[in-house]
Every structure is written in structure tokens, then in C-alpha cells.
Structure 1
């Protein structure tokens with residue numbers, strides 16, 4: 001990772017937003033700019049310097065992981081060390097801070113201690129830089145995708161009537177951990193009627209013959225996340241509507257992926273998927289969430305595929321595509337891929353099969 005280049009890119013935003021320095025507190029933004037991923041770290045970036053403030057628990061880790069920054073572990077604590085650093089700046093600098101991260105109370109506790117500097121809240125200060133993934137980031141994302149593909153397909157082999165959602169989730173997590181990784185979020189594992197809940201957490205419910213089994217899962221490798229969803233039937237489906245639901249969702253996914261290209265907007269792609277589901281005879285209230293989101297160091301990033309998203313797609317984005325249909329009392333289907341947006345379309349990163357008809361396990 002070229003961390004000094006990223007810090008220079010942040011400095012390149014200073015004139016645009018009218019500031020002289022930046023205070024970065026969000027853990028993932030600190031890691032993106034410096035390489036340090038410990039839980040206690042604030043980063044001050046000025047036109048000439050970049051200083052990472054942490055505490056003694058992380059001295060060795062910060063020195064080992066960080067590139068292009070000076071590491072300080074002030075005895076008086078991180079916040080006081082940052083204040084001293086900002087008070088050493090010349091002139092009357094305006095310092096941008098992450099208005100979407102630092103709480104109002106934290107910002108107000110800093111202001112009276114600043115001698116000449118003033119604080120200015122900025123949203124998505126670093127997040128805008130993080131949207132376009134470079135080659136190193138894309139390589140880690142591919143590894144995260146492959147790790148989840150392998151773990152999911154291995155765990156699918158244990159599916160049978162009587163297996164509980166919690167047991168499946170535990171085996172899935174174990175498979176990810178055994179490979180040396182960790183989950184990027186708590187897996188969604190929902191069977192039978194519970195699969196109609198888009199974000200259902202695994203319970204002790206035992207799977208039954210004919211159930212939908214919906215699994216939404218992801219792995220994290222080198223700080224980067226994957227996210228995928230697949231839906232299968234436990235044995236032969238109990239209701240003929242289940243096959244139609246699956247085929248409509250798959251059709252929506254494939255139509256959206258075929259339409260993704262630079263210049264399209266998030267709402268353009270969302271509308272394509274939604275139309276396929278509507279044309280298949282499913283009411284709008286069967287599918288109410290957005291089509292997808294960007295993903296990288298965090299599972300949910302911007303831009304988005306959504307009904308009102310004016311975000312314009314461009315090469316280098318990595319996004320999820322995840323249409324779904326949810327019918328109370330019957331169950332739900334979601335199928336989700338990750339895609340990398342290229343110069344003329346998109347590359348589907350997720351390799352777990354998505355058969356043309358509802359798979360029966």
C-alpha cells in the first residue's frame with residue numbers, strides 16, 4: 001500500500017475545502033492513510049507532516065504497521081497530544097475534522113483548548129478518497145471474496161433437515177477462521193418463514209424439509225471486506241412460489257449486472273432490477289431495500305444503488321448487487337454478488353455458483 005500517496009491525496013483536498021490541516025479519528029480512515037489498524041489512534045495531517053497519536057498499548061504495532069507518518073504516544077493521552085500538536089501550528093490554521101465521526105461533545109471539548117487553530121466539520125473527508133480502489137486494494141478484496149466463496153461452499157455440505165441456523169452460522173465462522181481470516185460482519189442465516197426478514201440473525205430454529213435457507217456472509221482479509229448472499233432450498237421446495245421467487249431475483253441480479261457501466265447512476269441500475277421483479281408479478285412491498293452499496297475497508301460504503309441515488313458510477317468502484325423478494329409467512333430470497341466497475345462494464349468478483357433454478361441441497 002502506498003500510504004504516503006494517500007496522505008498526499010488528502011492534502012490535495014485542503015484547498016478545495018478551505019482548510020490547512022486535518023484531524024482523522026475514524027479507525028478505518030486512519031488505517032487507510034497510515035496502515036495502523038489499532039483501536040486507539042488519531043492522525044493529524046498538515047501540509048508538511050503526518051503524525052499518528054496512539055497509546056503505549058500500541059507503540060510497537062503502530063511502529064510496525066505505519067508508513068509515512070511519525071508515531072507519538074504522549075504520556076498525557078491521545079487527545080491532549082493532538083491539542084499540543086495543533087497549538088504548535090503557525091498562523092491561524094483551520095483544521096478539518098470528520099463531522100460524521102467525531103461527536104459534538106468531543107469537538108466541543110477540543111475547541112476551548114486550541115490557542116489559534118479553529119475546527120471545521122467536514123463529512124466524508126477521507127471516504128471520498130477511499131471510493132476508488134487501487135490495485136493493492138483490489139487484490140485484497142479478491143482474496144476476501146475467495147475466502148468467503150470457499151467457506152460458504154464448504155459449509156453448505158452440512159445442510160440437512162434438523163440442522164439449526166446457529167449451527168450453520170458457527171460452522172461457517174469456523175471455516176473462515178480456520179483459513180486465517182475473520183468475518184466482515186455477523187452472518188445472516190435465516191430459514192423457512194424467517195428468511196422473509198432481510199437481516200434476520202441465526203437462531204436455534206431447526207431447518208425443515210422444503211425450507212428456504214438464506215445466507216448473507218463475508219470475510220475480511222488484510223482489512224478489506226467481502227459480502228455475498230445465496231439462497232437454497234433444504235430438500236425439495238415446499239411451495240411452488242419458491243422457484244418463481246428465486247428465478248425473479250436471479251433475473252434481476254443478472255439484468256442489473258449487465259447494465260452496470262461508468263456514467264450510469266445508482267437509481268438507473270436499481271430501477272432495472274426492480275422492474276424485473278415487478279414484471280415477474282411481485283408487488284413493490286416484496287422488495288423495499290436498495291440494490292447495493294460500495295464495499296472496501298467497511299462493508300457498507302458509498303456510493304449506493306438505490307431508488308433515489310444520483311451517484312454516478314465510475315471505474316474503480318467495488319459494489320454489491322443484491323436484489324431480493326420477501327413474502328411474510330413463506331420466506332425470502334436474496335442473491336448477492338460483488339462487482340468491480342471497469343471502463344466498459346463490470347467484472348463479477350463473486351464466484352459461488354448461482355444456478356438458473358432454485359438449488360436444492
Structure 2
């Protein structure tokens with residue numbers, strides 16, 4: 001929500017503000033390409049410490065930035081931080097919680113992201129609107145939170161006994177052959193979920209300001225926080241669902257949310273915008289949960305960090321590419337056209353997710369039928 005303030009202060013275009021956002025997923029993807037499986041060798045704790053340390057540097061750069069180039073550098077360090085922590089933290093949630101906890105780990109991860117998102121929108125909106133230093137203080141608060149997190153991570157277990165053997169070297173994440181079908185489904189679902197971030201994170205505050213018609217950042221942040229609140233509520237309840245059911249439900253909700261968002265932008269209708277935000281949050285949660293639960297339950301511990309990092313790699317590449325595209329479109333053709341285009345991309349990814357889930361189910365059914373026929377013979 002600081003992007004409109006930076007844009008006003010430094011006279012930035014939509015292209016520049018979305019590029020500030022996009023540098024983050026691009027750097028995340030680059031880190032995941034070379035270091036996606038590093039936690040399988042050095043341990044989850046060590047990789048997370050490296051990542052949180054990089055995020056601390058990035059947040060500090062935002063807090064003291066004198067011009068837009070510092071924002072690009074800060075986002076790059078934040079991207080390094082998330083690239084090093086996304087896969088390891090999800091894997092650690094499984095491995096530090098005992099056996100057969102794949103669905104619970106996916107639920108907690110989904111809910112944790114949603115709570116963080118809501119807190120950023122509400123607390124950040126309040127600080128920007130009512131506290132001094134609207135483009136600085138919220139980053140100092142985030143710096144303090146990350147410092148506390150770094151201290152907490154220090155006390156995580158140093159080793160789990162599941163580290164991969166041999167010497168680690170930078171390499172592109174590799175997917176074992178027997179995991180590729182599950183990986184395709186999970187990666188598509190998580191990518192569809194993460195692409196929501198383009199509309200909500202890079203353009204959302206400007207869309208909300210135009211639709212809500214309020215100059216109050218807290219009010220606009222509260223409107224966007226419906227996405228996170230719905231995501232958290234649905235994510236907690238999703239634990240009872242089987243992953244394929246969650247992904248199909250999430251795809252349907254996302255497509256419906258995108259249709260409502262396009263309608264809200266066309267008519268500047270606040271209730272429709274709020275409904276679109278909430279339904280999209282539910283779709284994000286179900287897609288993300290279903291994708292993580294699928295891979296958590298199938299990937300062995302010695303490959304889990306690398307496989308999860310490969311999923312996040314595809315998600316962040318999509319996030320960065322679509323963000324840059326929509327920024328350029330918004331500058332050239334207007335914000336409304338860009339939002340409609342983004343909604344169409346998310347709806348298409350949702351349809352592909354449903355198709356892959358259906359194909360995987362059909363393949364599993366044929367495989368079981370074949371084994372049954374072999375047994376009968």
C-alpha cells in the first residue's frame with residue numbers, strides 16, 4: 001500500500017510500480033533455480049536463517065530509501081530471503097511436526113500466509129494513515145518482526161536426519177520421475193493461487209482506492225484484507241478436504257472471483273468488489289492448500305525441499321511475468337483493462353488445474369483397474 005505514495009512522491013508510472021513489485025518474484029525465481037534444494041543438504045534451519053537475514057537487509061533498505069533505486073535493491077534482497085525460506089519452511093513444517101502431517105502442514109502454511117497478509121494490510125494501513133513517516137515506519141516495524149523471527153529460528157532443530165547425501169552444488173531443481181504427475185498438478189494449482197498476488201499486491205491498492213473512493217489507506221487496506229481473511233478461514237477448514245477436491249473447489253472459486261472482479265472494475269461497484277476479493281481469497285486458499293498437500297504427501301524427505309522449491313519457482317516466475325505484463329498494459333491502456341487481462345489469466349490457470357486433476361484421477365483409476373485385472377489373472 002506504500003506504492004501509490006512512492007508513485008506520488010517520485011512521479012512513478014504504473015510500469016515502474018509494478019516493476020518494483022516484479023523484481024521480487026524474479027529474484028525469488030533466480031534463487032530457487034540455483035539454491036532450491038540447498039536446505040536438503042545444509043538443513044532447514046540454516047537455509048531459513050540465511051533467508052530471514054536477507055529479508056532483514058531488504059526491509060532496512062526500504063526503511064531508509066532516498067530514491068526508487070533503493071526500492072529495487074530492497075525488493076531484490078527480499079526476493080533472496082523468500083527464495084531461501086519458502087521451500088525449507090514448508091518442508092520444516094512437515095518434518096518438525098511428526099509423521100503423517102502433510103495436510104496439517106499445508107493447512108498451517110496456508111493460514112500463516114493469510115494471517116501475515118491480513119496483518120500487513122490492516123496494521124500497515126493504520127500506520128500509513130495515522131502514524132508519522134507513512135513510507136518508513138511500517139518497514140521499521142517489519143524489520144523488528146523479522147529480527148524477532150530470526151531469533152526464534154535460531155532455536156529450531158539443527159538437523160532432522162533427512163538431509164541428502166553428498167556435497168551440495170548449485171543446480172536447477174530436479175523432479176524425480178515418479179513425482180512428476182503429482183508435481184504437475186501441485187505446481188499448476190500453486191501457480192494459479194500465487195498469480196492472484198499480481199492483482200491484490202501490485203495493483204490492488206490502486207484498484208481499491210479507485211473503487212472504494214476513499215483516500216483513507218486503512219479503509220482501503222481493510223477492503224483488500226477480505227482476501228486474506230477469507231483465505232485464512234477457508235484454509236483452516238480445508239484440512240478436512242482431499243487435495244483434489246480442494247483444488248477443484250479452489251479453481252471454481254477463483255474463476256468466479258475473477259468474473260466478479262472484472263464486473264466491479266467495469267461498474268465501479270464496491271459490494272461486488274468486496275465479494276470478488278473474498279471469493280478470490282477462498283479460491284487462493286483452496287488451490288494453495290491442495291497443491292501443497294498433494295506434494296507433501298508424496299515427496300520423500302530427501303527430495304522435499306527441492307521439489308517444494310521447484311513448485312515455488314514456477315509460481316514466482318508466473319507472478320513476475322504477469323506483473324510486468326499488467327504494469328505495461330495499465331500504463332498503455334488503463335488500469336481497468338489490465339485488471340481484466342489479469343483476471344483472464346487466473347481464470348485460464350484455474351481451468352488448466354481442473355483439467356490436470358481430472359487427468360490424474362483418470363490415470364490413477366486406470367492404473368488401479370489394470371492392477372486389479374493382473375491380480376485376477
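Laid out as a table, the results:
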{"item": "For 0.95 (FRET efficiency 1/(1 + (r/R0)^6) of positions 224 and 320 (r between Cβ atoms, R0 = 25 Å, to 0.05), calculated) the corresponding structure among 1, 2", "result": "1"}
{"item": "FRET efficiency 1/(1 + (r/R0)^6) of positions 72 and 96 (r between Cβ atoms, R0 = 30 Å, to 0.05) - structure with the largest value, from 1, 2", "result": "1"}
{"item": "Parent structure of the calculated result 19, 42, 26, 11, 2, given that P(r) over Cα pairs in 10 Å bins from 0, in percent, for residues 16-103 alone is the read-out and 1, 2 the choices", "result": "2"}
{"item": "If relative contact order in percent (Cα under 8 Å, 6 or more apart) is computed and equals 14, the structure in 1, 2", "result": "1"}
{"item": "Comparison of 1, 2 - label where FRET efficiency 1/(1 + (r/R0)^6) of positions 80 and 336 (r between Cβ atoms, R0 = 41 Å, to 0.05) is highest", "result": "2"}
{"item": "Answer label among 1, 2 for the case where helix-only ellipticity at 222 nm (-39500 (n - 2.57) for each DSSP H run of 4 or more, over all residues; to 500), calculated from the coordinates, equals -10000", "result": "1"}
{"item": "Computed 23.1 for mean count of other Cβ atoms within 10 Å over residues 144-151 - originating structure among 1, 2", "result": "1"}
{"item": "Winner on distance in nm of label points 7 Å out along Cα→Cβ at positions 312 and 344 once structures 1, 2 are ranked, highest first", "result": "2"}
{"item": "Of the structures 1, 2, the one that 0.50 was derived from, the read-out being FRET efficiency 1/(1 + (r/R0)^6) of positions 184 and 240 (r between Cβ atoms, R0 = 35 Å, to 0.05)", "result": "1"}
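Values quoted throughout were computed directly from the atomic coordinates according to the rules given, and no laboratory measurement underlies them. Predicted, not measured: the structure shown is a model, and the values here were computed from it. Cβ atoms are built from the backbone, for glycine too; each structure is taken alone.
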